[in-house]
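Dropping the structures in below, format is structure tokens.
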Structure 1
Amino acid sequence: MTEPVRPAPVLTPDTAFFWEACARGELVAQRCGDCGELAHPPRPMCPRCHSLRREIARLSGRGEVYSWIVPRHPAPIGFAEPPVVALIQLDEGIRLVSNLIGVATDQVRNGMRVTVEFAATAGGYAVPVFRRSS
């Protein structure tokens with residue numbers, strides 16, 4: 001078995017809950033404890049009402065490709081081939097930058113339905129990646 005090539009995520013006091021959930025195979029987001037607004041990336045204050053009360057909300061892991069690219073130069077570190085980098089519009093309304101897996105670049109389309117999976121990283125963590133769903 002080979003070691004994961006993806007670097008470990010950087011955990012901060014604001015993001016640790018997200019990366020720990022990913023390591024367990026769960027996709028979560030920050031929800032404001034006052035107004036209920038979902039936010040990603042995690043931050044110390046609600047972007048809508050400025051509350052400091054935060055909750056963790058489990059997400060469905062389903063969404064669609066909003067936009068995508070294949071970075072060519074410079075070569076992405078840790079990948080044999082350039083990955084498809086996509087902005088995923090989750091069904092819950094927030095967007096997440098991730099990678100698409102298991103789909104050829106000529107088959108990727110904006111609006112394509114996707115489902116989350118998790119790819120291992122160095123250090124025993126995982127990152128959310130997305131695969132085409134039916």
Structure 2
Amino acid sequence: MTVQARNANPLGSMAFMRNCDGAIAVEFALMLLPMLLVLLGTFDTGFAMLTETKITFAVEAAAKCGAVNTTVCGSPTQIATYGASVAAVQGLDASGFVVTTAACGINVTASHPYAGMVLPVLTLRAGACYPTG
């Protein structure tokens with residue numbers, strides 16, 4: 001018994017150090033946060049790009065409406081309201097659009113702050129000018 005008791009401590013610690021049970025669970029736990037950040041960052045970047053595309057399309061449509069369809073878009077306020085309705089972006093209303101008359105025709109610009117899950121607040125901007133007449 002004394003031989004086993006004397007050897008139990010070194011064998012127990014050596015066996016513990018050689019035991020690999022649960023190593024994969026620990027590695028997974030260490031990699032879970034970076035993997036989630038990459039995944040959420042990818043989705044967030046995609047949503048930001050989708051929002052920017054919607055705003056760009058809305059600005060182009062509003063400028064064209066102001067230059068071509070004066071019954072629907074006869075004033076700068078109507079053009080901005082039309083652009084906001086085309087954009088269909090939550091939080092973007094007519095106050096985010098600026099309509100001016102420039103040498104190129106009807107000039108429409110828009111800006112919208114985008115607050116994502118992982119990304120910091122980004123200000124998305126778009127502009128378009130459509131010739132009149």
When distance in nm of label points 7 Å out along Cα→Cβ at positions 15 and 103 is computed for each of 1, 2, the largest belongs to
2
Please state which of the structures 1, 2 yields 27 when relative contact order in percent (Cα under 8 Å, 6 or more apart) is computed from it.
1
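The value 104, 21, 17 for Cα extents along the principal axes in Å was derived from one model only; which of 1, 2 is it? Write down the numbers at each step before the final one.
Numbers: 1: 43, 33, 27; 2: 104, 21, 17.
Considering all the candidates, the number was obtained from 2.
For distance in nm of label points 7 Å out along Cα→Cβ at positions 31 and 71, which of the structures 1, 2 scores highest? Before the final figure, lay out the partial values.
Numbers: 1: 3.3; 2: 6.3.
Largest calculated value belongs to 2.
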Work out the source of 0.85 here, i.e. which of 1, 2 gives that when FRET efficiency 1/(1 + (r/R0)^6) of positions 23 and 111 (r between Cβ atoms, R0 = 41 Å, to 0.05) is computed.
1
Origin of the value 28, 16, 11, where semi-axes √(5λ) of the Cα gyration tensor in Å, for residues 39-118 alone was derived from one of 1, 2:
1
Compute FRET efficiency 1/(1 + (r/R0)^6) of positions 55 and 79 (r between Cβ atoms, R0 = 25 Å, to 0.05) for each of 1, 2 and report the one that scores greatest.
2
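One of 1, 2 was used to calculate helix-only ellipticity at 222 nm (-39500 (n - 2.57) for each DSSP H run of 4 or more, over all residues; to 500), giving -1500; which?
1
Only the coordinates and a few stated rules stand behind these numbers; no lab work does. What you see is a predicted model; the values in this text were computed from it and never measured. Cβ atoms are built from the backbone, for glycine too; each structure is taken alone.
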